[in-house]
Structure I
Amino acid sequence: MTEFLDRFFDPLALALVFGGTLLATIVSATRTDLGRGIAALVPLLRARPETDGRAAAQAVLRIRHLSEYKGIVSADRVKTPIDFVHRAACRLARAEGSATFETWAREEIEDRRARHHSAISLWRHAADVAPAMGMIGTVIGLVAMFARMNDPAAMGPAMAVAMLTTLYGLLFAFALAGPIAARLERLSEAECRWQTRTVERLLALARAEDEAFGPSLKLRRAG
């Protein structure tokens, strides 16, 4: 078994594919994009958007119940482990009206989508580049093989590089980088959905208070 697996390992082929893909990705991305792409590997396994969405919905219910008695100025008193909901509640409590909160919420979600997109794009780019690096390695291996046609013993390693670089490129693209990008995209969509629902519910509370108190709302908050 070990001998069989050894046939599929070649340091030069690995260096050509993984090193080339890494270099191309670094050159094409900004430092911020690289940081986000690497940082995204943490929520890749830990993120639970469905659970967060349910927790957010419960927090919104508590905020609504509390606001019925003390107004949404007390929204930040509701405790929740979800960071986005906590920040939204604090912003809602300090906002001078529904329009102010709506502007913050729209910009916040747009920024989150942009950050997610940069991380997803990084991994999609790596998935696109890897097969090309495999083909480059294949060409290099074939050139080395043809240059040693008079030495059959030297043709084997060159042929191995030619074949294994293609294999490594396909594996990296379709078994690693591609699936990572696809999962990050699904997690991003799920997260943005529950965050949008949360904002819409909080915004409805803010608008209801605007209608109830009108121009005096800012004075109530300041007091």
Structure II
Amino acid sequence: MDIDIKFLRRVALFANLSDTELQEISKHFKERRYKRNDIIFFEEDTGHYMYIVKEGRVKVSRLLPSGKEMILAFHETGEYFGEMALIDGGTSPASVTAVVPTTIYVLSAQEFSNLLEDPNFSRAILKTLCGRCRDAWAQIEVLTFHNADARIRTALYQLSLKRGVDTDSGRMITMHLTHKELADITGVSRETATRILSHLQNEDLLTVETRHFIIRDPDRLVDDLLFD
């Protein structure tokens, strides 16, 4: 099966590799397809592959002792995951599930190890790991708030910075995000998330257009965070 070289070029990890290197690497990728809600791998599975989302969307989540799911991240087209387990040989810290029908390119641990010898690839991996750390800190920031309103506001603010684009109406979060997914990111109930979102809309801080959240003014959203 032919792997899309132009697509690989747009993936940050491979942006600085030569055409010859990309052609060689592409021979080692395999394509896998997943239906909605298919498990790509389970928490505590041993890492065997690095995964790149060709089309679709996946969620990274953990099951809490209470039985509630906590969403840690989403990965969409051009994003990748699974590299940490290949670097340290550890197990996966979370499960990954297809949110919609998804096509993924996978690269074996051996080929990944070979790529690490390339300085350009190694530098890109280091940037990725720094980004993962910052994402973890952002998640911790959300969860340090005991107040549900502050959690929702902070999560929306962070999403607007990371996955937002400016529009005439405000900063639009490009990712389709359901009320339940936002609730699972912030550790609150779906009902609570819906109530807070409704309040934010009434306060003209938030609008919803074609399943996208639009933040009127991200800074104003977190100016009056509620603490308890």
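Can you say which of I, II returns 31 when relative contact order in percent (Cα under 8 Å, 6 or more apart) is computed?
The correct label is I.
Rank structures I, II by FRET efficiency 1/(1 + (r/R0)^6) of positions 186 and 210 (r between Cβ atoms, R0 = 30 Å, to 0.05) and report only the one at the top, that is, the highest.
Sorting by FRET efficiency 1/(1 + (r/R0)^6) of positions 186 and 210 (r between Cβ atoms, R0 = 30 Å, to 0.05) in descending order puts II first.
Kindly point out which one of I, II the value -26500 was derived from, the read-out being helix-only ellipticity at 222 nm (-39500 (n - 2.57) for each DSSP H run of 4 or more, over all residues; to 500). Kindly include the intermediate steps, with their values, before the conclusion.
Details: I: -26500; II: -12500.
That value comes from structure I.
log10 I(q)/I(0) by the Debye sum over Cα atoms at q = 0.09, 0.16, 0.18 Å⁻¹ computed as -0.55, -1.02, -1.15: which structure among I, II?
Numbers: I: -0.55, -1.02, -1.15; II: -0.42, -1.16, -1.35.
For log10 I(q)/I(0) by the Debye sum over Cα atoms at q = 0.09, 0.16, 0.18 Å⁻¹, the value -0.55, -1.02, -1.15 is produced by structure I.
By the measure mean count of other Cβ atoms within 10 Å over residues 18-25, tell me the structure among I, II with the highest figure.
I
Among I, II, considering only FRET efficiency 1/(1 + (r/R0)^6) of positions 82 and 194 (r between Cβ atoms, R0 = 30 Å, to 0.05), which has the greatest calculated value?
Checked I, II; max of FRET efficiency 1/(1 + (r/R0)^6) of positions 82 and 194 (r between Cβ atoms, R0 = 30 Å, to 0.05) sits with I.
Each value in this text was obtained by applying a stated rule to the coordinates, not by laboratory testing. From a predicted model like this one, the values you see are computed outputs, not experimental measurements. Cβ atoms are built from the backbone, for glycine too; each structure is taken alone.
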